[in-house]
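A.B. asks: What follows is a group of structures, each given as structure tokens.
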Structure P
């Protein structure tokens, strides 16, 4: 659906080929032949500076997100530790796909540093790209800047930058479509505040986070034969792995891509499948599938008047008319309230006239894969 594609921050061009031979070329042969600007990547040594990034990044962030020219006034990322030196966050955009970014300590180019892993799954296309911390700036005592660049192609291929100031985060991402454009252009701007530390601090305490130990071994770099080669190039210009199929099976596609770090390699993370019963009153409506820390409805099933409850939303995928099943991948263990909203006015948020289910408390254990059913989306607000 369109909203999923807009929210889903990937660098794919829109022309996609479906044959097996094109598993590493999703451009459909469309390339402008512009020269690729590959630069030497020099990782930051976090034994000197930069290790504090992990602790700064953890937490539940809510704010606004601009994707290209589209503004989304409310957006959230939930970053929690999954090991002593690895934090993970994901946005589940809808049935078509998701977006993840994780940060972890590793050794790369003979340097103890932090690598970011960004990508996900969209409409049968799996992408995983690796970025290395290469720049730090202490702007003021309460303000610090970090940059991560493509681990092979550097800033000339794609990069993102983050600035922390007190409890605020400024997160920009830039892409060249894997070198198809001469220079990277801004793709996303996420401006947010850290709303909650309880969930991330609980996870940190459980795994002993943060520690300056390698979460994954990249001391030998990447296997070149597994890397994606941009159309028109003869060698990889990006630390990117790609695969595609006519389905959204993240487990199969992760393996096919050659990605050295797949969904099955993440400690702690589980999944949740929700089956939803559409009654005749909501057959043709978009369903908003919320996971939150607090319940979004009162005991009678009506939307709560507690405004703070809505700021605890952790995941918020939208399902188009006809869809009645959703799979949450890479899910942190813990307690969640599940609330399904039939969006009668297409506002993409809870509002008067919408139908809702009663908020239901569930628990996801470490690496647990759970399935539940929601059959009571019948309360009209």
Structure Q
């Protein structure tokens, strides 16, 4: 009898907890939506989201072309070209993310897919935009679980070490490690689909990156050893001269941008012990000053992406403009801010005991 009463009490407590979470989530959503609408009332031009998206796309692509031309003409160095192009591709990544959620030109599919194609070509090291859509929507359905392949692929849930660092830096390595870590062949095949999403541009661009690293590593080793350099054919040297340009104006900026994004994203999302459908536990706000350089090259992702989990259909520039109000209400209702202990917990939300043992959590 006592056991039955205990079970009933636990059930009531669980239902109360669920209602409490739902109330908090709805309160956060209400304030974020209201902040977005207030911004649109102040600046009516922001309602023309399709036109704004096209303008951002055009400026980003033209900026990439101009920067590439300046580099080829020896007006700027690679150390200038790479970060500038990385910043511009971070804008394109945010556009792609919104396109995945059908925020732009949903009633004009040809325009929608044209934008997707242009972004896809400008970000060749990433997975195919159309195939990524399925994985990203699953990320929202199953955030923090083993079904969240998008986050698992960028090292979320892994303990920190050399292996995790390599997974964040190198997408093919990450896909390989994540696939091999699966317990069954069925799960391995399911995760291996991500490798297929790299076809064709991802496979080509990462292959060129490895050729670039191999060529310059071999020459560097021979130079350090003080021995005669390898005799490369004229055809190979001519290919490398073009490859060097391709690396600077397209491949290296995207790899650098992806590293910044994956570092932030994989650590701001929780994994492994997230309560089902509890959006408050899915992501924290990760924006300390010392992560500013990384947030810069993923367009303030650590500060704004948790907002997206609550209100999905809000363009990324609106999230930037409402971030202050959004953070206030999120903090009030239990969303974590700069929970650095998650780095040591392999991104687990953590029980109360774990949280206490690792120090207080900044809420």
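Any read-out appearing in this document is the output of simple, stated calculations on the displayed coordinates, not a laboratory observation. The structure displayed is predicted, hence computed values, not measured ones. Cβ atoms are built from the backbone, for glycine too; each structure is taken alone.
A.B. asks: Using distance in nm of label points 7 Å out along Cα→Cβ at positions 50 and 290 for the comparison, can you identify which of P, Q gives the largest number?
C.D. replies: Evaluating distance in nm of label points 7 Å out along Cα→Cβ at positions 50 and 290 on every structure, the highest lands on Q.
A.B. asks: Taking Cα extents along the principal axes in Å, for residues 210-313 alone from the coordinates of each of P, Q, which one would give 61, 29, 28?
C.D. replies: Q
A.B. asks: Another one. If we compute relative contact order in percent (Cα under 8 Å, 6 or more apart) for structures P, Q, which one ends up with the highest value?
C.D. replies: The structure with the largest value is Q.
A.B. asks: Looking at structures P, Q, which one was Kirkwood radius over Cα pairs in Å calculated from, given that it came out as 22.4?
C.D. replies: Q
A.B. asks: Continuing with this model, one more query. With helix-only ellipticity at 222 nm (-39500 (n - 2.57) for each DSSP H run of 4 or more, over all residues; to 500) coming out at -2000, pick the structure among P, Q it was computed from.
C.D. replies: Comparing all candidates, it corresponds to P.
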